[in-house]
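Here, each number is a calculation from the coordinates, and none is a lab measurement. Owing to the predicted nature of the structure, the values given are computational and were not obtained by experimental measurement.
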Structure P
Amino acid sequence: QLGTLLDKNDSLSVVIGFDARHQSQKFARLTAALFAHENIHVYLFDSTTVPTPFIPFSIQKLKCKAGIVVTASHNPKDDNGYKVYWENGAQIISPLDSQIAHSIQENLEPWKGKAWNLDILQEKSSNLISDPIEQICDLYIKNLSNLCYFPELNAKTELKFVYTPVHGVGQQFAEKAFSAFKFQPFISVDEQKNPDPDFPTVKYPNPEEGKETLECAIKTANKNNADFILATDPDADRFALAERDTQATTQTGWRILSGNQLGTLLGWWRWFTWRNKNPQVNVKDVYMLYSTVSSHILKSIGQIEGFNTIDTLTGFKWLGNKSHELINNNKHVLFAFEEAIGFMCDPNNVLDKDGISAMVIGAEMCTYLKSIGRTLYEQLNQISLLYGYHINNNSYIICNKTNILLKIFHRLRHYDQREDQQQQEISKTDKNQSEIVVQYSNKIKSHVTPDENERLYSKDEEFVYPRRCGQYNIIGIRDLTVGIEVDFRDQGKDKQPTLPCSSSTQMITFYFDNDCEITIRTSGTEPKIKWYSEISKKIQNKQTSDINSMIDTELFRNETKHELDQLVEAVIQEFLQPEKNGLIQRETST
């Protein structure tokens, strides 16, 4: 129904691509035919599967009105999906998404003579269909090579890299990117290098899952004595990285970096390389972005280095559109990331997460750090010493019943303080705060009118949130479902959140008095309740030149992580109540 929203004119065009899943090409060709029947030119990647980031890149370079990619990314093999971008090269947001949904409801009957007719794709005389693969691939690699800062170092490195596309579309494009950065060819994972919609070697085709998904890559790396493992998900918009654990602190012998750790390293790298090349640019015009459930480390770096940071709602549709807005205002956007291994390293060309660019830029970062005798883990410690420790504990729990899920969040908004004795144990270490907690009326009203189609609460409903969990007081909350943000230290003054709110998604953030922040939200595509937590602290002694200081630093990190882990466990047990609600714990691996 996207075609019904486009203004028809002679120069109007769209770009369409697809991944390697069952039926993806068929769905893409049906879509292309519909646009062509409406006399809209279609750039259809028909000769090969392409990475999802090729679509937003093509929109900008080919000046298309919109773009579509048929993909289910890293979802299970039986899934498929349809991702839409607008003329700015970013994913659609309101009001376009609502307009498309409305148009679908008005066009439930397939268009007669058009809906299933692919003849127009075969007509030799038709000038409405063209395949831009050669032009776009060459241009993409050329633009990407501009972010290569150490080609000579890359060319002579002795590091060995293993790469896997996890049965997805990334192999040939990763090879071209590696060559453009002057690297020797990486080592391929033979069992996974070719597209296969059945993903036969993995339970989940998602590199974020860790050891299980990377098992074949680890075997290949061990066999070839490789130093690093690089992976992209099946549509090549996400990137994962593992470093050989020379200290043998992990069961697998490999340290698999989390999305937040990778975001920290890539953010530091983009700043380090860009600043060295652009020392004259006013840092007040420089921006980095991150989703609100991701680590806030970029904010800490920006506060010291002088550049700006912005957080957005979860998802690159928000990061991409905000980046486009900043670029249009002549700002320099260097980088954006979300904790789910999504990284936007080249916002001037791709306004979405891009696994291919992140992969090759990450490889160059590894090469540089090796040249100065530093591992990724050691570099993370250096960043923490300079800008503060940001330690995370993110995961999920499975909830297969929607009514249970809604019940859990309803309870958190109508909390009975008598349920938990700990709620009565107001901290004795902060008398003033304790008095506020006791004196302030618990009842809070929403600032946002509930969506008519998603009304789960009434306009005048009042909410009561928990004030304590585990050993710590809750000093504030932000509820983006009902539109509430309140600081209990400020006499409980509440306000409308600055981030967009929607009653169609459950999402509450709790702020604790130990500098910890925990967000609980539902997944938009899976039966999961996810939590995202971070504790940020600075170590006083930054001198790490001797062994005692290094030991002190590691102890500090471990103590801080233990503090966070204990609080997360308390949130799970007290707020989610997994045993009572029949929730299924995530399978974990080392």
Structure Q
Amino acid sequence: MTQLSETQVVEAGKPHGRSPMSMSPDEVLTPKLSDSFAMDGRVLLIAAVFCLLFMHYNYLPLFHSDVWGHVAYGEWILQHGRLPASEPFVPLADGVPVVDTAWLGQVILGLTGSSGDPEWFSHLFAVTAVATLLVLMRVFYLQAGSAGVAACATVLAWLTGWTRHAVIRPEMFGSLCFAVLFWLVVRNDDARSRSGRVPSSDSEARPTAWWEWLAMPLLFAAWSNLHGSFVVGYAVLGCYALGRALEVLGESRSVGAVFNDRRFRRWVVLGELAVVGTLLNPYGFDLILHTFLFPANPNLNDVLEWFPLEMVSLEAFPMAASWIGLVVLLRHSRARMAASDILLLLVFTSAVCLRVRMIAWYAPVLWLVLTPHLGDVFQQLAASNRTASLRRAAQPLYVRSFRITLFLGLLVWVTFTFSPIARPVLGGKPRPADKVFSNDTPLGVTKYLRVHPPEGMVGNPQWWGDWLVYDGPPDIQVFMTTNAVHVVPARVWKDYLAFATAEEGLTRRLNRYRINTIVVCKKLQPSLEEKVRTMPGWRVVFEDEVGLIAQRTSMAQHGRRPQPNNVAHAALRASR
């Protein structure tokens, strides 16, 4: 290849032999990039929103509850090279079979924790959460054909499910899979095309690409190993199949026409492929059965996130606001409401009413249904004379410029540099522990227990059990963890609840389970704290503003290790 000298390069850059000093600015600054790289103000505003969301997620303190149990599970799987057959951290559940529905998500968390820097959990969470929102925005854009409407729907979906936005657990991988499922669904739903025109016959329907047939089982294969929420994907595909069947049946009054309908058969086959993909897990079909039966576990009736929806609760406000928004949009929208839309709203609204935790899945479903209506209402507003002045004021936002592209790059870079995720790349001091972990994390408690390992069983708050296992001394015997709630026998769970609330018979229960150490959460267990301070035979050995540790004054009579198999099996027989 011929090398050009510096003089030749300079001369080659002069049009018709003129020097750069004699050129006009437009001639010197001729864009060399494609015009597609020129952004407008709307893109910059949308990017600013996502940058703020990323920083929000990256700075969220790590919660003190079950995330650490999932990390401990992942580390256990990596260490032993197999899945646990029974609960590995709670002796009172020893021998009770365990179906680990989130083993792959736990392994990812375990690998993340192997770095030794807990901030990597925040980095993983921020990347996963923002990726989920970006996929949702792409889904909404395919429906509305407008980046502004898609961004608005994404923010509204985030606000609807804001009570669950700080959940750092394998569920976040399930949410990402849920968003990817929406993307596949919208690509195959002819009624959700940008034109809004429904094909009049099967021959006009867009055929499903070969890779979409392959993507569905692969998605569910990954989802079923990452988190047990794959069943909500079944619900979505089932609503589409049943909705299409009802539409055809209503038009033709013939059951045979339903089975001859290409779009109905498409949804049925996609659903079958989803089930086939789900079977690619260590438990096979048992995983599906376990996941469907899991909500019927009686122990979950005492767990807050498994309560029914109450209109005086944290989740009530976004639910009420979403219902009001639903009524307003449907009142003014001219877009078509498909039967599958109605079924989706009925199924997921009912799910939230039965279990408040389902609001995490209700929020994206709601705006999957409402985005076409939101886009139609925006079009009506844009065509109205009343908004003419607003449209004129917004005209600068529609001007495309490479300067805005440069500002966009600068915005992304500034977001990166001011986020904790930049420290491994740019260096700097790590954040202090009180910024990385939530205020209720018992850092002092586990620090004391590592120096003074407890003998025998530790009576602990269930929501701290996972942290005690993760950060406490090796082989600590905890009474309860969040991940063991559905595993322990019903009698053990009821005894734990009685212990945690200091009900009558506390001493008898402490002796029954040979508990020699009690850990108390001061904020949520004031009655137990008061009882422990005055209980004969016990003394407080550690205390800070978050927690308290009390131990028996004499270990001679009660220091024996519990017999986990005997206790668990006896409790299991009694609960049955």
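In this comparison of P, Q, the computed figure 168 for volume of the Cα convex hull per residue in Å³ is attributed to P. Given a value of 51, 29, 14 for semi-axes √(5λ) of the Cα gyration tensor in Å, for residues 312-535 alone, point me to the structure among P, Q it was derived from. Label of the originating structure: Q. In this comparison of P, Q, the computed figure 11 for relative contact order in percent (Cα under 8 Å, 6 or more apart) is attributed to P.
If helix-only ellipticity at 222 nm (-39500 (n - 2.57) for each DSSP H run of 4 or more, over all residues; to 500) computes to -18000, which of P, Q did it come from? Of the options listed, only Q reproduces it.
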